[in-house]
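In what follows, structures are represented as structure tokens.
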Structure I
Amino acid sequence: MASVDSFERKLDDKRRLTIPTELRNEFASGVVITRGFNQYLHLYPRHIWDREVEPALSGSILDEKIADLNVRFRRGKTEADLDQKQGRVTIEQHLLDYAGIDHDLVAIRAGAYWRIVPPGAVV
């Protein structure tokens, strides 16, 4: 059973993640999926990405920390609209490979975004 702070899912054969019904409004603006700080994924509602992440990535072009963050978060970044009928979003295979996710995953709320990990992963 899904909770507000975490949920477990199996991806379907087309790599689609079904967002729990009670969380779909959170993703109504769209979905952004990126690599995380370690070998897991970040799942952002698009409005959170636009409001919080984009400004943080827009620092000085001479700041190497900002450049490194841009590379980390933009490499393989995908954006999509949530399928409103079934509440699904596709996760690209290269992102699943990066995080070591096969078909089963766990999503854990980390403030305004979610970490997506394989079951049993330490985050």
Structure II
Amino acid sequence: MMQSNLSKRLDAMISDGKGPVLVSFYNGACADGVCGVQNSYMGKLENDLAGSMARFEQVDLDDAPDLIEKYQIATLPSALLFVDGEIYTRLSGLTDPGVLACAMLQHLEDAGSLMARSGHICPLPQIAA
């Protein structure tokens, strides 16, 4: 299957090393249902974390069917968190907005101030003594 332009753009974003990328996958059949709810969570989180290194993308698989196999998407909505070009976390189905936030926040240097500003409260990783 040929790689779509959307797939090429997403690959570039994931591999550019400029920060973690949270990608929400959906299709037209669920866009008005749970996928739309998940995308609204993603939009709010993107606004909450504006100015950080966090990046977000919402991908309609109807426009990039090659990504279904590439990322083994079996459930919609699905979200993948990419860190340093690799899949770090896979979230299948409608995911609580707090879980989405915490998945991203643990990879941001300014997580403490972002949590205070956005109201998201997440356990930060413990540093071994």
Structure III
Amino acid sequence: MIKVADARIGTCILNRGEPAKVTQKERVTVGTHMHSKTRLVVQGIFSGRSEVLTLGHHENLEDIEIVNKKGQVVARIPPNQLQIMDLVSYDTLTATVPEEQFVKITEGSVVTFIDVQGKLVVLESREGKA
């Protein structure tokens, strides 16, 4: 748990059960005789939707850890997901891919993905082969 005042741009939090990244932060005053608050703009990692949160500085947010993994090779392409093979441990993982990325990926492509709470999402693919 972190305080709203300690959140920075790029901090990953849990918002309504979905991992989200803080994209903007500003201090605002709501009303004439009220205390200042913090306005956070967060973007969902899986959905991509942005949401504005206005919270008190002392309120708590649940922060989450994102594990970045890079340089993994696509082993097989089922209809909606990719099977990715780790080149170090040879583990096979299943990841979801946004539709615009799915068209560009072929078997043997090198992809970058993130692991958030056990769910893998492909962020980008590179032209190079492993």
*Tell me which of I, II, III gives 16.8 when you compute mean count of other Cβ atoms within 10 Å over residues 58-65.*
II
*Which structure, out of I, II, III, was distance in nm of label points 7 Å out along Cα→Cβ at positions 18 and 98 derived from, given a value of 1.3?*
III
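Quick one: helix-only ellipticity at 222 nm (-39500 (n - 2.57) for each DSSP H run of 4 or more, over all residues; to 500) came out at -4000 when computed from one of I, II, III, so which one is it?
Derived from the structure labelled I.
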*From I, II, III, which structure was distance in nm of label points 7 Å out along Cα→Cβ at positions 10 and 90 = 1.4 calculated on?*
II
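When relative contact order in percent (Cα under 8 Å, 6 or more apart) is computed for each of I, II, III, which one produces 36? Please report the intermediate quantities before stating the final value.
Values: I: 36; II: 30; III: 19.
Structure of origin is I.
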*asked:* When mean count of other Cβ atoms within 10 Å over residues 26-33 is compared over structures I, II, III, which one is greatest?
replied: I
*asked:* Going by percent of Cα pairs over 21 Å apart, which of structures I, II, III comes out largest?
replied: III
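Throughout, read-outs are computed from the coordinates displayed, never taken from laboratory work. As the structure is a computational prediction, the values presented were derived from the model and not from experiment. Cβ atoms are built from the backbone, for glycine too; each structure is taken alone.
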